[in-house]
Structure P
Amino acid sequence: MAITHDEVRRVAALARLRLAPEAVARLAADLSHILDAFTRLQAVDTAGIPPTAHAEELALSLRPDEVTNPPADEALLAGAPDRRGRCFRVPRIIE
């Protein structure tokens with residue numbers, strides 16, 4: 001399926017893009033090539049092939065939920081430039 005220069009210019013105008021004449025010609029060729037590839041894909045017989053989300057079988061490896069103690073507060077807050085209790089203090093950004 002060939003895309004014309006007029007179609008490329010129309011879509012560019014809708015997208016509010018200014019294209020140089022050489023870009024219009026290049027995009028028309030590129031878009032035609034892409035549409036030809038999709039046309040070839042539509043010709044492939046996929047009857048009997050189950051739909052898949054991934055090319056290979058994926059198994060989710062989830063770890064069990066376990067309650068653990070949080071890391072030591074002092075070790076985490078040791079490098080904080082300013083803090084109040086167990087919290088970092090940061091400059092206000094919303095007034």
Structure Q
Amino acid sequence: MLDQLTKEQFTPHVGSTFQVRLNPQETVPLTLAEVSVYPDHEEGLRRQPFSLIFRGAHRFVLPQRIYPVEHEGFEPMELFLVPLGPDGQGMRYEAVFN
């Protein structure tokens with residue numbers, strides 16, 4: 001399923017909240033802050049590589065790993081989230097699709 005997702009599917013959801021499931025009873029909200037494309041990519045790839053930048057609260061940092069992620073506009077998915085560090089609005093995380 002992840003290999004079929006495109007940047008065009010995520011772009012309308014910039015600013016919306018995705019729920020990262022930590023365990024069966026607990027989720028953490030992350031806001032989709034940005035969808036970025038990688039302009040230089042190899043010919044013949046099924047899609048243009050892109051990344052999603054999420055922003056969460058400053059008060060904690062999710063460790064780098066695969067998380068179940070939920071959003072009303074998508075089927076449940078598992079994303080590898082990498083903490084990028086904080087900015088003035090919160091902790092940033094990246095998920096790369098190539």
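From P, Q, which structure was relative contact order in percent (Cα under 8 Å, 6 or more apart) = 25 calculated on? Only structure Q yields this read-out. When FRET efficiency 1/(1 + (r/R0)^6) of positions 20 and 52 (r between Cβ atoms, R0 = 30 Å, to 0.05) is computed for each of P, Q, which one produces 0.10? Structure of origin is P. Given a value of 2.0 for distance in nm of label points 7 Å out along Cα→Cβ at positions 4 and 36, calculated from one of P, Q, which structure does it belong to? It traces back to P. Structures P, Q were shown, and helix-only ellipticity at 222 nm (-39500 (n - 2.57) for each DSSP H run of 4 or more, over all residues; to 500) at -12000 was computed from P.
Among the shown structures P, Q, from which was the value 1.06 of Cα Rg over 2.2 N^0.38 Å calculated? This figure was derived from Q. Tell me which structure, out of P, Q, gives 3.2 once distance in nm of label points 7 Å out along Cα→Cβ at positions 12 and 60 is calculated. This figure was derived from Q. Among candidates P, Q, the computation of distance in nm of label points 7 Å out along Cα→Cβ at positions 28 and 84 that gave 6.6 used structure P.
Bear in mind these aren't lab numbers, they're just calculated from the coordinates by the rules spelled out. Treat the numbers as computed from the prediction; the structure is a model and nothing was measured. Cβ atoms are built from the backbone, for glycine too; each structure is taken alone.
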